[in-house]
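None of the figures in this text is laboratory data; all of them are computed from the coordinates on show. These numbers come from a predicted model, not from an experiment.
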Structure I
Amino acid sequence: MENNIKRIIKRFSDIVEFIEKLDLSEEGHVSKIKVKLKLFDGSVLWIREVRIKNKIYGYSYYWLRSDETLIMG
């Protein structure tokens, strides 16, 4: 799972400045991810997903301005 995230971030390296926070856990068929990406324009993208047997069962995505006001989520 971590390799998939890093591959995606590399693919979008023209907009992703760095990973500020990364939490991954895998137990059996359950995978959880929480990522905070800092973008070059100063905005932040929060990603949270829960997957069971590689199917998404819960998720949230928030894109925030540098002042932490919501752009989309």
Structure II
Amino acid sequence: MPVYRLFRHLPFEPERVDLMSSVLELVSLELGLTQREDPLRDLVAKAIIECAQKGHFSREEMHRCAHQALQTT
């Protein structure tokens, strides 16, 4: 799975970056964001970064947090 460009230089372990990338793909599919260069994917990625920084470590927590963050933006 390719690492999303916004996750590349963050101070997260490789396993966390893989998890964040996986959640990004899932949320993007759920929202119908199929174009990799869609600016809305950047918003999803930023929401996922914020979730990870808040300490959401599981796929389920990060997924839920990302959806909640996107509903308030």
Structure III
Amino acid sequence: MTKTNKKKQIPAPPDANASWEEQAAYHEKYSMQELEEAGYLVALSEEEQKWIEEVKAEARRRIAARKARR
């Protein structure tokens, strides 16, 4: 008897035109590990990583400014 690898078939993620509800339902159903194993996760580019760091820095600045107003 031969063992067969029965990986869970995961449909492709919703596209950019999908509603927030559709996207949320998809990501609630499948874990990051499952998506990675299915080949749907892609590493961020350096430009994307830089943008995320800029957004985080701005969010921290705004939070600090709100706390300072109290």
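Starting from the value -18000: which structure in I, II, III was helix-only ellipticity at 222 nm (-39500 (n - 2.57) for each DSSP H run of 4 or more, over all residues; to 500) calculated from? Checking each candidate, the match is III.
Look at Cα Rg over 2.2 N^0.38 Å for each of I, II, III: the largest one is in III.
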